[in-house]
Structure P
Amino acid sequence: MKKVFFIFVAALCVCCCAPKKSKTVVTPTLLRVPEYMIEQHLVDYISDAVSLPLAEGQRKMVELFEDMEAEEASDSTKHAFLRISELVSKYLYDPNSPLRDEDVYLPFVQRLAESSYTSDDIRPAYVYEARMCALNPRESKAADFVFRNLKGRDRHLYDVQADYTLLFFSNPGCEACKEIVQTVRSAVFAEKMIKDGELAVVNVYIDEDLDAWKDYVDYYPASWLNGYDPKYIIRGNTLYNVRAIPSVYLLDSQKTVMLKDADIVKVLNTLYNIKNQ
């Protein structure tokens with residue numbers, strides 16, 4: 001009996017001491033990166049796209065869209081199409097995003113409007129976004145319009161003669177607008193360009209409370225061309241896609257769009273680099 005007992009104990013020890021097979025942990029991926037990294041991956045990708053020449057940046061967004069559709073086709077349980085499209089919209093189209101760029105977003109949203117993976121409930125919104133993003137793209141001529149100054153004089157945007165035009169859509173009392181005014185005024189080189197006639201600032205109010213605008217207009221520098229949209233064309237989104245105030249464009253001497261709905265620091269840096277080439 002003792003011999004049998006020792007054999008049993010020995011066998012038990014062998015079983016207990018045998019190495020356990022490690023389980024392979026599979027990390028779910030999306031666009032070939034771990035799922036938990038997808039937002040940072042897209043931020044990096046979009047940052048790269050907006051820093052490139054326009055045609056190259058747009059091409060990168062087309063490639064991203066094709067990858068997104070391929071992910072959705074291979075495994076719909078990941079909801080890749082919905083997740084990625086929402087993040088791209090957040091960073092490229094949201095007015096509060098520092099990476100916003102309607103021109104880079106345009107080919108992506110055009111495909112969203114047409115894709116079979118897009119829900120019919122949201123498709124009309126994408127169709128509208130695509131139409132709005134197509135207004136006044138970079139490297140195109142900005143749409144002309146009439147603005148009226150405090151004295152009632154009408155003037156066309158195309159009548160403004162300067163090497164560069166800073167087109168500024170603003171509201172009286174808007175804190176972000178005040179910051180833009182102060183930023184431009186504190187840029188010595190920009191003030192000199194305005195004085196020398198190289199830079200014109202066209203500051204336009206597009207809403208309906210003209211009494212509020214008239215009470216506030218003296219706050220703006222007298223060297224600027226300050227006016228309002230008398231026909232409310234811009235507010236109707238038929239010429240410019242002004243989704244949030246303030247909105248700033250930089251135009252060249254031919255009124256070709258150089259920067260669209262851009263951060264004022266980026267606008268001033270662009271002008272400074274041009275002046276110091």
Structure Q
Amino acid sequence: MIDYVCWNITNKCNDSCSFCFRDIERVPLTLSENITIAEKIIKSQIRRVTFSGGEALLYKNLFALVELFSKYDFDMRLITNCILLDESLIKKIEEYFKKLVIPIDTFSKTSLVSRNVNHCQNIRKVLEYVEHTRNIDVEINTVVTHFNYYEIRRIYEEIVSKYQCISNWNLFEFAPLRGKAIDNSDKFLLQDEEDKAVIYELTRIANESGDICINYKHKDTLLSTYFVISPNGDIVRQTLYEDILVGNLLYDDLNLLIDRLDLNMDLYHRRMEDKKITIV
């Protein structure tokens with residue numbers, strides 16, 4: 001059974017990552033249309049939803065949907081690049097969301113895998129605030145590429161292990177799904193020896209770390225176990241270099257669409273486990 005959905009609520013973004021695979025073609029829906037989708041999710045057996053994008057906080061009606069889900073005791077999570085976060089917005093997020101998911105891929109300001117030049121500074125400010133209030137848990141997401149695989153230890157030591165508010169570290173092998181990720185795929189693809197180095201380092205870290213759950217997901221696992229709700233309501237199964245359209249949640253039943261996805265359910269449940277370390 002699927003118990004979790006990732007909803008790319010908007011394709012707008014205030015960053016410009018060279019490895020980005022956001023959907024820039026599908027037209028985002030109106031609030032009333034998104035309420036229809038939210039109601040279908042609520043009526044299903046799913047009780048966890050992650051809002052993403054683009055940058056989810058750029059969707060002006062985000063908290064209208066969040067209010068709706070909150071009435072049904074949903075486990076809500078927010079993925080954000082932290083650019084828009086200030087103290088007042090973090091407080092609002094803490095009222096509704098169970099987890100705040102923050103990306104960090106490199107400390108470099110000049111590499112292709114870098115985000116905006118203030119990214120590390122922004123996330124540290126957010127983490128320091130959350131560390132002080134401890135009103136929300138944090139997950140760290142890292143896209144592992146040819147450019148940053150050797151920074152795994154540094155990310156752990158300077159970010160993941162430093163803040164007690166961080167409960168999970170999710171690492172994803174780079175996959176050329178769409179957009180800039182396809183355009184730059186020859187630069188980012190992880191080589192076999194580099195992947196082995198990542199696994200070796202993560203295994204060492206897991207033996208040293210406290211309560212952090214480390215989850216490293218290879219691209220083949222993502223392709224066989226992962227789906228998203230697109231900004232226009234499409235549910236797509238992701239493959240390398242293209243999306244496979246399964247249906248649209250505005251018009252179709254969610255459970256029917258999930259059945260059409262034909263996901264690898266054994267692998268899906270393995271990648272969802274909260275263990276000391278999971279490599280799938």
Structure R
Amino acid sequence: MRKVIMLLLACLLPLAAWAEALPVYPYETVGEKVAEHQSETLWWRIEKLRYEGANCYMTKVWMADPGRQIGKASSDWQENIMSAGDLAKRAPEASLIINGSGYVTKRYAWIPENYPGVSEDYYFTPLGSITVTNGQVLRHLEGVPYYGLTLNGDGLRLHVAEDPQDVLDEEPAQTWSFYVECPIIKNHRSILDPDWTFTSIPAMRNIICKMDENNYLIMTVTRQKGGLTMQQCVDFLLEKFSPEWAYNLDGGPSAALMYRNRKGRLVTVWAPGQKNVDAMTFSELKEETMP
């Protein structure tokens with residue numbers, strides 16, 4: 001029995017030393033562990049919990065270099081949308097995958113009134129006045145304020161009603177965007193629009209938050225009890241975590257949370273099945289890019 005205990009301690013000590021060596025945010029444990037990944041450059045942990053009657057997942061992510069470890073898997077511009085699993089196949093290096101931008105289809109043909117053009121110009125493309133994929137600018141609506149996320153050298157940045165040219169001058173590698181109301185927390189305070197329909201209507205959601213330079217948090221809300229309102233999500237995030245900022249990615253049946261296990265097999269934690277225009281990925285830091 002003593003040998004068994006000593007063996008267990010020998011296995012646990014390296015994990016404890018590893019955890020202390022990384023600047024992982026001191027998160028509060030809010031649910032039961034579903035899955036976890038840990039390495040010298042990437043750590044994530046998925047926890048499942050119930051909040052206000054809804055089943056939710058909280059995914060905590062640490063990256064050594066977010067600007068090089070966050071990526072985008074995208075469907076074909078103006079041609080199609082794809083299942084989360086098919087998008088994941090376009091990023092075989094990704095350890096963790098979530099859904100990304102909101103989009104326009106013939107079924108959901110609404111576009112904001114301040115976006116020039118007609119719906120046909122936006123089919124199978126993200127909403128937002130800017131779209132950048134792998135450094136290529138696919139949309140630039142001059143004078144239309146940008147609400148969304150960009151991936152820059154230091155990681156994800158939140159933009160709220162910014163001039164699109166100013167955003168592009170920062171030379172982002174990727175963008176993710178949706179409705180103008182989707183920035184919901186900024187500078188640790190709620191900026192939720194009280195008049196937005198989804199502020200008070202429950203739904204499935206995927207919300208990404210920045211905690212600090214290396215740490216991000218993802219809140220995934222499932223359809224249990226119809227989901228949660230945006231107000232409920234903001235209240236929970238501010239009370240439990242107080243993130244620097246939070247952004248509501250595409251939700252409803254487009255919400256997705258997936259990961260690859262140690263054998264490289266794709267595991268779906270939550271994906272109701274509706275297709276997406278793009279996904280956000282989190283990967284190991286490639287050896288050739290490590291300092």
Given a value of 2.1 for distance in nm of label points 7 Å out along Cα→Cβ at positions 224 and 248, calculated from one of P, Q, R, which structure does it belong to?
R
Taking volume of the Cα convex hull per residue in Å³, for residues 184-255 alone for each of P, Q, R, the highest value is that of structure Q
For relative contact order in percent (Cα under 8 Å, 6 or more apart) computed as 21, the structure of P, Q, R it came from
Q
To which of P, Q, R does the computed value 2, 10, 17, 19, 16, 12, 9, 6, 5, 3, 2, 1, 0 (P(r) over Cα pairs in 5 Å bins from 0, in percent, for residues 48-167 alone) belong?
P
Which structure, out of P, Q, R, was helix-only ellipticity at 222 nm (-39500 (n - 2.57) for each DSSP H run of 4 or more, over all residues; to 500) derived from, given a value of -4500?
R
The highest value of mean projected area of the Cα convex hull in nm² among the shown structures P, Q, R is in P
Among P, Q, R, which structure scores highest (criterion: distance in nm of label points 7 Å out along Cα→Cβ at positions 200 and 216)
R
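Every read-out reported here was derived from the displayed coordinates using simple, explicitly stated rules and does not represent laboratory data. Keep in mind that what you see is a predicted model, and the values were worked out from it rather than measured. Cβ atoms are built from the backbone, for glycine too; each structure is taken alone.
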